[in-house]
1. When distance in nm of label points 7 Å out along Cα→Cβ at positions 101 and 245 is computed for each of P, Q, which one produces 2.3?
2. Out of P, Q, which one gives 5.5 for distance in nm of label points 7 Å out along Cα→Cβ at positions 189 and 261 as computed from the coordinates?
3. With volume of the Cα convex hull per residue in Å³ as the yardstick, tell me which of P, Q scores highest.
4. Which structure, out of P, Q, was relative contact order in percent (Cα under 8 Å, 6 or more apart) derived from, given a value of 28?
5. Given that helix-only ellipticity at 222 nm (-39500 (n - 2.57) for each DSSP H run of 4 or more, over all residues; to 500), derived from a single structure, equals -21500, which label among P, Q identifies that structure?
Structure P
Amino acid sequence: MSRLQANLLLLACAAIWGFAFVFQKRAMEHIGPFTFICLRSVLACAALALPAWLEWRRAERPTTARLPRRFMLLSGLAGVAFFGGAGFQQAGLVTASATNAGFLTALYVILTPFLAWLMLRQQPGARIWMAAGLAFAGTWLLGGGSLAAFARGEVLVTLSALLWALHVILVSLAATRGLAVVFTLAQFAVVALLGAVAAVAFGETIDPDAMRRVLVDIAYVGLLSSALTFTLLTLAMRATRPAEAAVIMSTESLFAALGGVCFLGDRLPAIAWLGGAAIFAATLIVHLPQRRAPAAAISGP
């Protein structure tokens, strides 16, 4: 996969995730956050079961022989990071607007380069820092350029951003080992288990009538925003770096705002359109050709 193809996949994922805020916000009117996380993950596992089995069967024997410890450890850690990020985000959406949640979630654009630097020794170049800063400034403007309405919901969504950044790093580590569908299935199995335990621990109940009301929301988030996109994310991370991927995925906040305007009646001020333009500019900076160091001159005898 080329770098351009990988970035286009990430852009498609960002669009699906951005519009998912509409469905997540709507679902919080009927069921608890951990119940929603559990159900979306169970549906994702069901959708991935057959493709994961086929992928496993096609894998070469040397590959499968190396799977158990490192691969499953990364799957488990990614599942825990995903659960933590989704838990804080979903709980925050009870009171935070879809637009604000999309803006605050994009904080991982700034956090991911730092984590990649600390954990992977991948020092971001000046171009990536500039793009990340511009993307964050854009999300700030997209959110209205103010923290006047910064309440409990917004705090929870902000905490989720750190875990989403960690999740990007873990996925990048797993991507080099192949078996993207198996990895995604194992990850969501962990998320489903943790979601079920948390739902019981916090006393969330399932009302059949409420379940009928959120079927479309769960279907969108479970199938598209979970099973499909996180498999594509693992595939795309083979051809790009975490810091660069985070900038591309920052367009999620732009799609979240668009979804809020189209489906939830949110209204964007003029400053928000400027923020959208800044995010778009950041993605263009990421796609600029990288400058290669000149080859050393070969001197004669």
Structure Q
Amino acid sequence: MDRMLRNKKTILLFLLPSLIIFTATVVIPILWSGYYSLYNWNGIGEMKFVGLDNFKAILKDRHFSNAFSNNLIYLLINLCGQLGIALLLALLLSHLPHGNSFFKTIYFAPAILSGVAVCQAFKNFYSLDPPGLFNLLLQTIGLGDLQRVWLGNIDTALGSVALIECYKNMGIYLVIIYAGLLSIPTSVIESAKLDGATGFRMFWYIKIPYLKNVLAAALIMAVNGLLKAFDIPYITTYGGPGNATELVATYMYKTAFSSAKYGYGSAIAVVIAIECIVFVSVLQFILKRHQD
């Protein structure tokens, strides 16, 4: 096995199928988007070369600025929700003597469900007329004054949609973090207990250092995915009410395919790609510097 891993040709052979698929589905579409972004084109007529004018227009586009701000808020809510809750649940599961496989399955199940099904369920959950589960719960505990159309209110729509994203994808990071907890040597845990480390001290000084790489990988995955978030906001609210839940990806889609501005939409797609690369690169630099 070690001999195979030292053979660069063998490694390349195993990586080749993934590289081909990645190039065909990611690299080439980004390059095509970069090409189209230099043109003013409606998808049918003649393509008119405009150079960097589409990118200059993005800098002055208040709708894009609003979508970018919403995206940052959406990112922060989901990082706290997905990674924070996943870490808490993983710690609780690691202390369960029996039944943790059952709970892992329950928590992971939303991640494999159809996004359309999850969004439709939450639309009913947030409904006011007829009252959905959430509004009924508020009424039951005496907080009926807080009932509202959660997805139709400008002040609550973005947070409500972000909660759906948290619910659907939190299980992925739960499994990753839980696997990281299981990889901590039991001898280290036992030694720490003998030295008097319990509760928060055990968590902060023993488990977190062992989870650094796992948490870093989960954080990078989450940031990269959330910067491109599209399906849940689009299905639940179509970017509304107004532009309250408009994210960069949904704005790009509507610009290109609803408004038939393929050149401008392609420029926004390129910005999304650059945005992801920059955010992830800065995050990796900060994490690496912190580890050093």
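Here, each number is a calculation from the coordinates, and none is a lab measurement. These numbers come from a predicted model, not from an experiment. Cβ atoms are built from the backbone, for glycine too; each structure is taken alone.
1. P
2. On the way: P: 4.3; Q: 5.5.
Label of the source structure: Q.
3. On the way: P: 148; Q: 206.
Greatest value across P, Q: structure Q.
4. On the way: P: 41; Q: 28.
Corresponding structure: Q.
5. Working: P: -24000; Q: -21500.
Only structure Q yields this read-out.
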